[in-house]
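The data blocks that follow each hold one structure.
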Structure I
Amino acid sequence: KAFGEYIGKDVVIENIAWDGLIPALQTGKADMVMSSMTITDERKEKVDFSEPYANALLALLTNKDSGITSIEDMNVEGRKIAVKTGSTGYFYAQKNLPNAEIIALADESACVTEVAQGKADGFIYDQLTIYRNWQANLDTTGAVFIPFQEADQWGIAVQKGNTELLDELNEFIEKYTAEGGFDELTDKYLADEKKAFEELGFKWFFDMD
């Protein structure tokens, strides 16, 4: 909404399945994707990205009875790891957990349900999402926050070659950051999560310094 105000246009938010986000850009159904999307070389072949606006590390939601205390505990024959199709966690599991059975699901909530019900031993996703789902399911889940990969960077994706929109986004991100926009969002919607990150010794994901 703030970006729409910046460019003087109404922003219509469409709820599209994760694996349909990039196709939506390619076909013109959507103008941009702002959905915790990690900037990767593979995705850059299909879309253009704004400058990064957040850093994110992967974490692991575990079934409370699984006994898992590290990502290495997942790379064992017989372990089942839930991942959101097309996410960074999905690609991480494919590359680094060859001994585990990968259960690829369409959305985050389905992955959480698999873990909470004991149908999967763990779910790999970004730290903030894992923290929230852990807190919402304390009776059935645990969490592993020990960093096990380099920080990802999130950007806003646009259709390949749409330099006009990309320039507007980059100007907006720079201005919004300088004016404390992300700090205001944090204070309004994510204050508890930021406090928890500080207690866990994690860098807040809007801190780009």
Structure II
Amino acid sequence: MQEIIDKIIEYLKEKDGVREELIKASREIIRKCRDIVNKIHRRKLKNLDDDFSELRLLVEELRVKCKSFPDMYHSGIVQEALMEYYEAWLLYEYVKTGTLETVTDLPREDYVAFLLGLADVAGEFRRELVQFLLEDDIEKAEKFYTCIEEIYSELSRFSFPDALTPGLRRKVDRIRYILESSQNDILYAKKTRELLKVLDK
């Protein structure tokens, strides 16, 4: 009995050490993601490719740390880091290319984290949309609206229980609210522009 108990203790000690490393690595990924997102919103795009290369490296290191205990890859802190990563990646790709069609392949174990990140990036697109409206660039704002609309349409296809896609349904409901608010903001901006044209005559 003592021999197997000793083995279990050693196993759990090793796993706990890996858990501590994953917590630290995940927090660093989340911090880096938020830094990249904030830079994009502030239009500080210089060196963004380098920042994202560093972020990709951190994510790959996280994957390696999980190899000895694969179940920990699906733990809350790791999945949160991956969700933030995909949110930042999608925003980065859209700002860089003007489309989300560049995202074509993912590891199967990342599918849910990707979906949750995709749902969350709608909020970041909303921030961009509002900023362009403040700059009186309605056309660019409408492009972000169209993208949010596409995200909502695609995510609405998922009707799986929360055990498979935790929190996704709630996030999709939030996107619907974002769409309604954004549509009202765009209509108001258009009416304001038309009114100003009339007043200028």
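If mean count of other Cβ atoms within 10 Å over residues 47-54 is calculated from each of I, II, which structure is the one that comes out at 19.9?
Considering all the candidates, the number was obtained from I.
Using FRET efficiency 1/(1 + (r/R0)^6) of positions 15 and 79 (r between Cβ atoms, R0 = 25 Å, to 0.05) for the comparison, can you identify which of I, II gives the largest number?
II
Quick check for you: by distance in nm of label points 7 Å out along Cα→Cβ at positions 7 and 151, which of I, II is greatest?
The structure with the largest value is II.
On distance in nm of label points 7 Å out along Cα→Cβ at positions 55 and 167, which of the structures labelled I, II is highest?
Sorting by distance in nm of label points 7 Å out along Cα→Cβ at positions 55 and 167 in descending order puts I first.
Can you rank I, II by relative contact order in percent (Cα under 8 Å, 6 or more apart) and just name the one with the largest value?
Largest calculated value belongs to I.
Determine which structure produced the value 19.0 for Kirkwood radius over Cα pairs in Å, calculated from the coordinates; the candidates are I, II.
Clearly, the read-out refers to II.
Which of I, II yields -27500 for helix-only ellipticity at 222 nm (-39500 (n - 2.57) for each DSSP H run of 4 or more, over all residues; to 500), as computed?
Of the structures listed, the value fits II.
Comparing Kirkwood radius over Cα pairs in Å, for residues 31-70 alone across I, II, which is largest?
I
Bear in mind these aren't lab numbers, they're just calculated from the coordinates by the rules spelled out. Bear in mind that the values here come from a model prediction, so they are computed numbers and not experimental data. Cβ atoms are built from the backbone, for glycine too; each structure is taken alone.
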